[in-house]
Every structure is written in structure tokens, then in C-alpha cells.
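None of the figures in this text is laboratory data; all of them are computed from the coordinates on show. Here the structure is a predicted model, which means the values were calculated and not measured. Cβ atoms are built from the backbone, for glycine too; each structure is taken alone.
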Structure I
Amino acid sequence: MATAARLAETLPDEGRQTHVVLTGHIQPAVAEALRARRVNYADASGNCHIERPPLLVHVEGRRRKRSGDAVPIRAFKGEGLKVIFVLLLCPEWVARPYRDLAALSGASHGVVQYTVKDLERLDYLVRLSRTARRLRDPPGLLDRWTERYAENLRPKLSMGTFRFTEPERFAHWQDLGLDGAHERWGGEPAAALATGYLSPGRLTIYSRRPRSDLMRHLRVVPDDEGPLEVVRSFWPLPLEDALPDRFAGGRVPDLLAYADLVASGAPRNAEVAALLRERHVEEDVEKSHD
């Protein structure tokens, strides 16, 4: 999905309808963005949009095809995604005891156990001995986590969208005075702070506050079309204490900001998402893995 969004940005305007983007499964938001840019696409689930006048083939709503394995894969569902998030932040932690990974991810011991087993079955993890483990292909795991986070976990964390009671506060978003103990910038603001590029058109905040407290603190009111999105922080505070460099600057880790940009499906975010991945995410993951 991330590759499809980035590829659409690279195609010249005059050649877009002569290309077809092929991918495993495409999210509705990304599909809509590709159609808006007149890019044809098809995925392994059967969704497609092929437009070469007078020919038009359009199929949507097909769900992701599942593996035929007798034992279902659960690692990429809600709680398992929290464990993978921790492993992507610090790949060497894959060798730590399950109880440690449970404390750092906020998932139960049982979730950690089946997530590790699933990653091994999917060849993202190799077992070197009874207790020694190592991640394999962290960038590939990142791509899969990014896609499933947007589909299976992020929607459950949404606290809604809002508008400021004083609209001028949006333009001065960096002066909102987020309390790092309760809120962190995600999405476009986090990417702007991390890269120095992108003027946010939409604000994303990850928060631990109750919704009513957050509204009073930020002086916002609910609005389905509002420019502020609030997402519930899903990681425990011990993770921030263990990785202060990843949570520096009042923003979420770069890999989560990257996932937010990809989940947005906005073509204008594709370039900075690629930059964030290249300059921060892949470098951090691979360096930690070496």
C-alpha cells in the first residue's frame, strides 16, 4: 500500500493511464487517491480501476484474501500490532523474555507469545536457539505493520475529529503547548517536526487524556470535518522511558508518523512519507537490527 502511494507520485501526468499499479491489497482511501490522480490499479483481492476510454473496469469492496493455513495468523490484529510496534522500534528486543515485551507493549503475555510464533511462521523472525531470536527483514515487516495498523488498530483508537473554537490556533499549532505526559504530535505535524518539510493541512494528536479533558485543554469542539484528529495513545509509558530518543521532541516515533501519513491516503503526503522512511525509519530499524 505504501509503495502504491509513493509510485503514484512518480508517474508523469501524461503517462498515468498507460500504467497499472499492482499491489497485494489496496485500502479504500489509497484507491480513491489513485483514481483522483487518474492512476489505474489492481490488487490481489480483486479490487481494480482500469480506465482506457471507452473501456472502464471498476471493482471495489473486495476484502483481503486470507491465508489457507489451518492455524490463523493473529499477529497483525489489534493487540499483536502493539507488540510488533515495539519490535520495530527496537528490533534487538525480540530476544527479550515475553514478560518484558508484555510490559513494554501493554499486551498480555499470551498475545506476545502468539505474535512471536506468528512472526516466525511468516519468516519475519528466526529462532537461533531455544531462547535466542532475531528479526528478519524489518523493512518488510514495517510495510505489513503499516498497512494492518491502518486497517485493524488505528480505527479503534480514534477519539474523533475536532475544530478549534478560535480558528487562528490552527495556524499556530506549534504553540498549542502539548503536555508530553499526555499528548504527542502524530501524522503531518510529527513529520513536519522530524523533517523540516510539509506544512500540515491536518493535525493529528495522540493523547492519553479523557476526551472531555482534552477538549477543554485544547479548546476544541467535535466536528466531523474539523482539521484536528485525536487518536488514543496505545503504548504504555514504560516504553517512552525505555526509548526516550524515539519519543523526543513531543512527537510520536518516526515509524508511527510514517504510518499515519500512509493511512491518510493523501497524495500530497506521499513524498514526505517516503522522505521520513528513508531518512529516519529505515535507518533506525536497520541500524538497530545490525
Structure II
Amino acid sequence: MNKPAELSLVAEYGAAVMGTPHIARATLPTPMLSDRVRLQMANTLQTSLMVDEVLRLFTTEARQLVSPFSLRYRNHADSVMYDEGRTYPNRISYDLDLHGSSLGCITLSRSHAFSEDEIALFELMLCTLVYPLRNALMYERAIKSATVDPLTGIQNRTGLRQHLEHQVELCSRHGTPLSVLMVDVDFFKAINDQHGHLAGDHVLVETVRNVVKATRNSDVVFRYGGEEFAVVLSNTGIDGAERLAKRICSGVSGAMVKTGEAPIKVTVSIGVSEWEQGDSMATLLERADHRLYAAKTTGRNRVVSC
């Protein structure tokens, strides 16, 4: 049987209007909603392992018991943010702490003040939320760890497959442009042989940093394998992709990588492909990879897009 959920409560009443909010802290006991309401809410919240969906379901269920309110959730440790409606002056913030493990902060707000009975009801409903929310956070952490490259911090080949399959589906449905860059560090084996594998790892980390620096917020960079990376450019045709690839080449070659010894000059070769009617994820990547090979065999430190 689950232990009682312990929540650290910070209550702000009319903070934006009063200027100095009243702060109160409390440890909440075991939920005491009716068994029927608790069971219905718990069953509903357990239908999803996605944090956004769990919070949406909680808001929907809670609004059946309390007049409409807005909800804001922030979990900086897991980089999760969720908003349901705008923030109003009258608000209550709950730091969710389940047996010493932080689950983030929820803020409930609306234009008129919450009654004491409503606040007590919210506290009890949050005790029903914490376990489904904990499970969803754990699931999303597991998914993230399975798709993130531990060395560079960017997504790996599994993440690329999931993202690119979705982007190709959007292209097929809406006809929007999509391009892919395949990026390879030139003479990487020689770097490892001459400077050692620790220096080689540092070169990969710094190369990724320079690639990401050259891209836009909408572009996503993945580690494809070894010293090879993929960049997915949504809503971008071949001309824009080629310009970005040249910017990446220039940015990488213009930045010396500092190691324990002498700085290392790094360059990359890039193959570019644009989604064409009938393309699958595999054919799109294969075409970019063939053009990468052409860039490597015709001198390196260059971009090939046709």
C-alpha cells in the first residue's frame, strides 16, 4: 500500500494585488476524498504515462469539483513546463515532495479568491496526483536516457528515427519541405591516434557545440554514430539547407579545439538531401549519406548537395 503523500505547501493569496503574499507551509495527510471520487480520479490519471497528459487529465477532473481555474507546472530538474490557461492574481503554489523526492511545483490561479474549503480540496486532490505524476516523470526520464547520447548530450540514433519518421509523415501529409544534413568529422581516426581517445571525445563534444551554435532553434542535431552526426531541418528546402551546411563548415573550421596539448584544427564534411515525393526516412538519409561520401572523397571540409 502506498505511504501517505507528503506535500510542502506554499500558499500565495492575491500576491499580484497585495504586493506581499502570505506564505504558509503544511504537511498534508492521507487523502480523504470520498472513495468513489478518489478511485475515479486515480483511474483516470493512470491512463497515461506522459506528464502533459497526466496534468491535463488532472485539470479536467479537478474542474468538475472546483470552479474553473488555471494551472501552471514547473519542474526545472526534468525541464518540464506545462500551462493550462493564463496566470491570475489569486494563486496557490504547491511544491510537490514525495518522500523526499521533488516532483516540481504546481500553481493554481484564478481571478477571484479561493475559499478555505476549495484549498483543502485541492490539497487532497494533489495527494491523488502525486503517484501518477511520479510514474510519468520516471517514464519520461527512461525514454530520455534511451534516446540521449551520454557523451555529447544530444539525441542519439534512436531519437533521430523517432523524430525523422514524424517529420517525414508531416511532409507526406502537408507537402512541407524537409532537409537532412549528414555531418562527419574529417580525419577523426588520426586525431584519436595522435592525441588519444580523451582528446578525441573532447573534439566530438566541441564539434557538436559548434554545430548546434550554427543551427536554428527549429533544427535538431543527433549523433548518428561514431564521429557522424545528423541535422534535421524542418520547413527547409535544399537551398536553405545548403546555406546552413556551409555555415556549419565555416563555424567548425574556424574554432580550434583546445585540449591538454596543442589546439586541434577540426573540419567537417557534409552531405545534404531534401525530402522528395515517395521518400521514406531511410531513402532520405541514404541520399544524404551518399553525398557525404562524395564530400569526403573530393577533398573534405566541404558541402555536397547534389
Structure III
Amino acid sequence: MRTAFINQLLEEARHNERVCLVVGDLGYHVVEPFAEEFPDRFINAGIAEQNMAGMAAGLAMTGYNVYIYSIGSFPTLRCLEQIRNDIAYHKANVKVVSVGAGYAYGSLGATHQATEDIGALRTIPNMVVCTPGDPIEARAIATLSANYEGPMYIRLGKAGEKIAHAEAKLDLKIGDIVPVMQKEGNAKAVMACGNILASAKQQIETERLPYDLYSVPFVKPLNMKSLQDIVARYPDGLITIEEHQRSCGMGSAIVEQLNDLYAAGGVANYPKVKCIAIPDEFVGVVGNQNYLREVEGLKL
């Protein structure tokens, strides 16, 4: 997913001289093509993420569309104050890109696991939160973000994520909820975000579960009309699944919006919603991503 994103960002930079990439001393074998082709628009800020965020805000004020890029928790939780005060408060044109969402770096322990980032970033005003589920969505969000004025958080997988969509290309709009699998007669839908999308699809197919599947590539904002249509279509309710803490993640965002819709009369019946996410704990073991998903019960 990260390679698909960077390759598309490189393509966007060829047509948009405002695109600038700042990294926190990582991304080797991924970001080199960008650095080689656009040395004047590439900066290695070193292992200094707070400075990287402040630098990005300053570059944005001079007219650049700046991408800051680092491992999961580092460009998010480590510099949350700078993201809030320097970037979001000023509506600076900065895209915060984290690679290795959830348990992608699971073998390195809790310090490298990005499992609270959606919650932290979606509470910040002016911030769009993007959670692409496969390389196709990652490419689409790279294009969208290159043409969007304002702060964004883009949460990527590490590498090797399977393609979930049948289409080779998607034209995404902010807030879209994208159908992945639909079958006549299914009365329940699964809503997945991020790099667990393909895993949910595989489980539905392998176990022949009677569920339709939707991808949620934007946790904030959500397209309310799409959510209304989904609720009306599935009388048995919804299941949300994500590789993130249950508190303040995608499932929480869905429930919050459904509550507002129901209170305003936007949906006639409040649906049953089962939220599958990481329980309120740090995982006590290390291992690869699939192993930690099993440990934390991230299955339908």
C-alpha cells in the first residue's frame, strides 16, 4: 500500500510543483525515486518528528502542499501538539502520512504499533482522516490529497496488502463509503477500514458468511447520505471492523453519526451495530500482524 501511495504521489508531483515530501529518516527503497526526481522538494528532517511537523506548517504557509511521512505512531502521537497547533489550527496544507498502521510493525512492540492514531487525529478540528483499505484506495487518496487544500491524515499499511476491489481504479470523494462485495438477500453489512479490509473479505468468502462488505476509506468526515442508504438496506444491522482501539475509532465514528441521524429523524430505526476492534489494552506479546490480530480477536 505504501509503495502504491508513493508511486502515485510521484506522478502527482510531476504535474503539481507544489507537492513536497518530508520524511523522518526512513522510507528507504520507497521514497528514493521521489528524492532523486525532485531533490528540491524532498527533505529528510531526521528523527525529529515535532520539528518535521513545524517545518511542514512553515512550508505550507509559503505555498507548498506538504506531505510528512514516518512510521505509524511517530508522525501522529509523537507530534500531536504540533499537528493541532501548527497545522490544523491554521488550516495548513499539510498531509500527515503514517505507514505501518495497526500491528504492521507488531514485532517491534507497543512503541511501534499505531493503534490510537485515528482517535487522536479525528478529534482535531479541520482534519480529514483517510484510511485506505488497499493499494487501489491508496492511489486514489494520493491523487485526491494532492488536489485538496487543508490538513489531512492518511493512514497506510506497511506493504503487501492485497487488492480488495474489482476495479483497477477508483475516483474517490471525501467521505465516500465504497461497496466491495454485495449479494442479493444479505441482511447484514460489514464496514471495514484500513489494511484489515482484505482480511475481512477473505473471511467472508472462505466461510461463506451472509454479509455484504463496504470499505470506509474516510473516517472523518463520513458521507451521511451513504450511511442512511446502508442502514435502510440491512435490517439485521452492521458490523464494523478495524485494527485500532475500540475507543474513538471508525466504529465509534459510525455509531456517533448514526445517533445524530436517528435523533434528527434521518433514519427510522436505530440499527444494531457490533464493533470489532482492539479492546482497551496494550497487547502483551509481540509477533507478526496476523498473529496479533488473532490474539486481539480481530475477526468477524
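Tabulated data for the structure shown
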item	result
Structures I, II, III, by Cα Rg over 2.2 N^0.38 Å, for residues 161-200 alone: label with the highest value	II
With helix-only ellipticity at 222 nm (-39500 (n - 2.57) for each DSSP H run of 4 or more, over all residues; to 500) derived as -9000, matching label from I, II, III	III
Structure with the greatest value (metric volume of the Cα convex hull per residue in Å³, set I, II, III)	II
Distance in nm of label points 7 Å out along Cα→Cβ at positions 89 and 177 from the coordinates reads 3.5; which among I, II, III	III
